[in-house]
Structure P
Amino acid sequence: MNKSTAERITGKVLSYLVFFCFAAVTILPFLWMTSTAFKFEQDVFRFPIEWVPSSIRWKNFQDVFTKIPYLNYYWNSIRLSVIITVLTLLTSSWAAYSFAKLRYRGRDQLFLLYLATLMVPWQVIMIPQFMVISKLKLADTHLSLILTQSFTPFGVFLLRQAFMGISEEYSQAAKIDGCTHLEICFRIILPMVKPGLSALTIFTFMGCWNDYLAPLIFLTSNSKRTLQLGLKYFQAEHSTSFALLMAGTLMALIPVLIVYVMAQKQIIKGMANAGGIKG
């Protein structure tokens, strides 16, 4: 074995070790959460850690539904996530089509100005948003979350990049056949950018599902709260029921995992197209 071969093998081994460490850091908290969901409360912080509980307590999952209105929180989160995701796909598609396929004065400058809003943290505008929502008397309603989260510059950017990769010949042929811009967008362009739509669907759904701060600001009624706020009830001022909290959190991952597994290949394709990578 020559020196170059040994160095190459050593480099690969070190790379694998680094990747393994990163994977362990990512996976271990999930494994601990899963293990804790099946433990008795007194066994949660037992040392050394019991990754496989010696005594499994299935009643944790039952208690989650009896201690708090878990199903109501779950339904609120699903409904908001689905509505916001659908509206985001619609608004982002319309805006992306305008920025990619229509020709009008100041189009590119307007797009850059719109894209620049990505640099503004949401925490900067959340107070003005709350003031506007309060003036419209929409505070403590799900409509306040829908209106403030159904428009995203990131979604417009992602789909615009996908639209830019489609030849103008398709649009021109459709115009000759008498199609309107709305028909061209929804019947011709969108079916050709399914990877981009899938990626945006995943990012939007996960963002809405995991959102904690916006519901905390806009919602006050217990019946309208989302799952992320509802899980907070397992954390009291001086104690936390970690077993129930982890059981509730584990069940909260189900929709996200389902959506991700169904569209994981499309996510990679969509992000590749957004980055300008051609297959």
Structure Q
Amino acid sequence: MKNKNQMEGSLLNKKDIDKAAWSYIFFAQATQNFERMMGLAFCHVMEPILKKLYGEGSEEYQKSLERHMQFYNTEPQLGALIPGITIAMEESRAKGENVSEELIVNTKNALMGPFAGIGDSLLPGTLCPILLSIALGLCKNGEIIGPLFYVIVFLAAMLPLTWFLFSYGVKAGANAAELVLAGGIKDKVTKAAETVGLIVVGAVTASYTHVNIGLVYTSGELTIDIAAILDSLLPGLSVLIMALISYVLMVKKKWTVNKMMLFFLIVAIVGYFTTILAV
């Protein structure tokens, strides 16, 4: 009698997929190292699946463990699609379909880069800075609500997303990656994420950076505050100028962070003693 959770025509049931998904969510980066990066964790996720498909101790089972112990590295949340696709391909191979070892390994290797690019742009490059900027605003006076907000919102977004992509990869197989990467979708998403990320970085810079201009023009009883005039014309102009200088020095001139810190320290000292900058 077929298990009620057994999917039609499948060697795996829903419980097997759910267990693998939870394993991936908790352990995707648990054993990351410089030699194989996420390779060992990937094999850990696949092992129960491979045991059921090929039988523990069989030659095919041992070969499958070897091919999934190889180097593997991608963005873990959006990259959850890849182990799902790999499970679908391993199941097809176990059924006797024309799916070679090379095809499985090459598919993994081919998808790592694109999903790392998209994932890093969308999540660490865009979502995380947005959430962190909001969290910083919530804990200006040391309130714990800031870090709690970040952790709760991040997990509330990432757990369902990771679960969905993993499950979708199993159901759709290699077609799942084709849907995501075809038609220029990847480039459009990446470009949009980069744009949003730059906007967020600009907003955070304007909110948490202050450059106090100390220039004051005095003629008899007339006193003109240069900083007040600049702020009335274009608020945050001094911060924008410093941000543009930082961009030119770090991106165009390839200055290191240490050189930038030394540069701004010198600017602050000179500015203070010449009264160009105020405390």
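Every read-out reported here was derived from the displayed coordinates using simple, explicitly stated rules and does not represent laboratory data. It should be emphasised that the depicted structure is a prediction, and the values quoted were computed from it without experimental measurement. Cβ atoms are built from the backbone, for glycine too; each structure is taken alone.
Points worth noting:
- Origin of the value 91, where volume of the Cα convex hull per residue in Å³, for residues 31-126 alone was derived from one of P, Q: Q
- Structures P, Q were shown, and distance in nm of label points 7 Å out along Cα→Cβ at positions 87 and 135 at 2.9 was computed from Q.
- Of the structures P, Q, the one that 16 was derived from, the read-out being relative contact order in percent (Cα under 8 Å, 6 or more apart): Q
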